[in-house]
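Each in C-alpha cells, the structures are laid out below.
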Structure I
Amino acid sequence: MAFSVDEIRERSRKIAEPWRNGKGGLIPILQAVQEQMGYLPPEALETISRELKIPSSEIYGVATFYAQFHLKPRGRHIVRVCRGTACHVRGSLQLMQKLKEMLSVEENGTTEDLRFTLEPVACLGACGLAPVIMVDDDTHGRLTADKLGDVIARYE
C-alpha cells in the first residue's frame, strides 16, 4: 500500500500527537507508523522529529539500532533462510542462491512488485528439519532447491 507524502506526514502526526508532552513514546510511535505503512519512510521520521522535538539523528539512531524497524519498503511476504549450522551443512546456501534467482532479488532485498523480501537469519530453531526457510510465520523444512518453486507458489 503506497501513501502520498502528505498522507505519511498526517498519519505520523496523528500517531505522535498523544506523546507530544511525554517521554518514552518514540519506540511505540515508530512501531505504530511501521505497522500502518510497512516501513519507516523518511517523511514520517521527519514529522515525528518535529512533533516530539527530538533531533532526527536520534530518531534515525533508534530506527537503525533495532532490527524490528525498516527504513525501506518490505514485501508482503518475508522469506527467511536459516543460516544455522545444521541448515548450512544440509544446503541452505543453495536454497538462498535458488531463491535469489527465482525472485530476482539479492539478500535483504525486496522484489520490485513488493511481494517478497528475502532475508538470511542466524537460526530459525528448527534444526531437526534442516534446511529450513520461513515464509511469514510458516516453517518449511527438509527442503531442496527443487521444492522451493512449490513453496513460493503458495504465496504468489
Structure II
Amino acid sequence: MRISYDAILFDLFGTLVDDAARAMPGARDCLERLQGSRWAIVTSCGTRFARGLIGNAELPQPPLLVTADDVARNKPAPDGYLFAAARLGVDPRRALVVEDSLQGIAAGREAGMDVVAVLRARPFAFVRAATYVVKDIAALQLEAGGDVVALEIGE
C-alpha cells in the first residue's frame, strides 16, 4: 500500500541519531531521498544541542528544525509537531511523524498526524498507539516526488 503525505516530521534523538551522536543506520540515506520536499526535525532538546547532533552525525540540514526553544510544551504535548506543520504550510492531517518514543508517538497522534514508530529492537506492544511500525529507520520506505512524499507499507 502506498500513502502520500505533504510533509514528513522526524524525531532526532533515538530515531535519526544514536546515543553516541552517530547517524542511525539508514538515516542519512532516508533524509537525502527527501531533499527538495517538505520535511523537518522536531526534537525536545535545545537548538544548540540539536544542531550539534545533526552536524556530528553528518545528517543533511533539515529545511526546518523545531526544538524545545520554539515551543511552550515538549512531547508528549503536540506543540512541536503542530508548529512544524504550520511553518511548513501543511494540514497536520497530511503530515507523517517518524518517532521512537512513547512521548513522541503520543505527541504526533495528539497533533492529528499518522505516526511511524521505529521499534529499535523493542517489542511491538511498545508502540501500539502508532499508525505504522518499522524495525528501524533503514526499513522506512519513503519516496519524494513533487509536493508529496509517499510511504510504502508492506501488506
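A value of 16.1 was computed for mean count of other Cβ atoms within 10 Å over residues 44-51; which of I, II is the source structure? Write down the numbers at each step before the final one.
On the way: I: 20.0; II: 16.1.
Structure II accounts for this read-out.
Looking across I, II, the calculation of relative contact order in percent (Cα under 8 Å, 6 or more apart) that yields 19 traces back to I.
Given that Rg and Dmax of the Cα atoms in Å, derived from a single structure, equals 13.8, 41, which label among I, II identifies that structure?
Numbers: I: 18.4, 56; II: 13.8, 41.
Structure of origin is II.
With respect to distance in nm of label points 7 Å out along Cα→Cβ at positions 4 and 68, the largest value across structures I, II is given by II.
Here helix-only ellipticity at 222 nm (-39500 (n - 2.57) for each DSSP H run of 4 or more, over all residues; to 500) has been calculated and equals -6500, so which of I, II was it run on?
II
Source structure of the calculated read-out (distance in nm of label points 7 Å out along Cα→Cβ at positions 84 and 100, 2.3) within I, II: I.
Taking distance in nm of label points 7 Å out along Cα→Cβ at positions 28 and 108 as the criterion, the largest value within structures I, II is that of I. Of structures I, II, the largest value of distance in nm of label points 7 Å out along Cα→Cβ at positions 12 and 132 belongs to I.
Values in this text are rule-based calculations from the coordinates and carry no lab data. Just so it is clear, the model here is predicted, and its values are computed rather than measured. Cβ atoms are built from the backbone, for glycine too; each structure is taken alone.
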